[in-house]
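J.: Next up: the structures, one after another.
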Structure I
Amino acid sequence: MVNHLPSALSNYYNLIGYVDWMGFGAAGGLDGPVGHMPLTAFKFDYRGAAVDLARTFVFGWSPSGGMIVYTADGLGGWLNQGSHEIRLLGSVTDTIDWVYGELLADRCPDYFSLR
């Protein structure tokens, strides 16, 4: 079990290490269970959902530079790297389900394809 993660994300990592949907050398995937950077590492003027930047972490990327994020209390969503807008999709589980839904529909998960 990965103890430092929200339980839903820890459970996900017990099943799957990481997912790369764009291939070697390209952004687009969900990272493995370690090394998630907090949003405080990025000097952005954040907008959108109010989250604790020190307790919100990047665990995936899109080809356009969007960051897939989770909070220590189990929320998940996206950070638009261009506008610095944080958009929560609900729980970490909701976010992972959305990513896989896009992949199963033969679409590249990206901040700009959120409905």
Structure II
Amino acid sequence: MIIPGLLYAATNLWMSIPCTFDGCLYFSSDTLMIALATPNTLAHWGYLLSSLSFTIYRFGIFISKNFYYQTFIIKILFISPWVISLALTVGTTALGCYKRYNRYSLSYTYKCSDCSMA
């Protein structure tokens, strides 16, 4: 859970702080904003699903002492958050519902939502 947390914080660092001071003038295109905001989505889902996986692991040990010796299941529990996170991020981006940084509200929005300032 440390890696998704650091990735999430790093994404906020390289997107939010510079945009706060200069209004994202150094982003030449929307494609660059999408590419720089994608790790935020990946880290968010990774952190959320890692927490779920860790909870399932602890619950399994609490219920059955034999769960500790099920190495294949434990490996699946620890790899699945990243696989699911990557699938969700790539899947939503491929469908056109990608995350980008909104320079006016200083937050992340999805293109599939109505985020126009008109």
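J.: Thinking only about relative contact order in percent (Cα under 8 Å, 6 or more apart), which of I, II has the largest value?
T.: For this comparison of relative contact order in percent (Cα under 8 Å, 6 or more apart), the top structure is II.
J.: Output the label of whichever structure in I, II has the greatest value of FRET efficiency 1/(1 + (r/R0)^6) of positions 67 and 107 (r between Cβ atoms, R0 = 35 Å, to 0.05).
T.: I
J.: Give the label, chosen from I, II, of the structure having the highest value of mean projected area of the Cα convex hull in nm².
T.: If we compare mean projected area of the Cα convex hull in nm² over I, II, the biggest value is for II.
J.: Can you tell which of I, II yields -24000 when helix-only ellipticity at 222 nm (-39500 (n - 2.57) for each DSSP H run of 4 or more, over all residues; to 500) is derived from it?
T.: Label of the source structure: II.
Only the coordinates and a few stated rules stand behind these numbers; no lab work does. On a predicted model such as this, the values are computed, not experimentally measured, just so you know. Cβ atoms are built from the backbone, for glycine too; each structure is taken alone.
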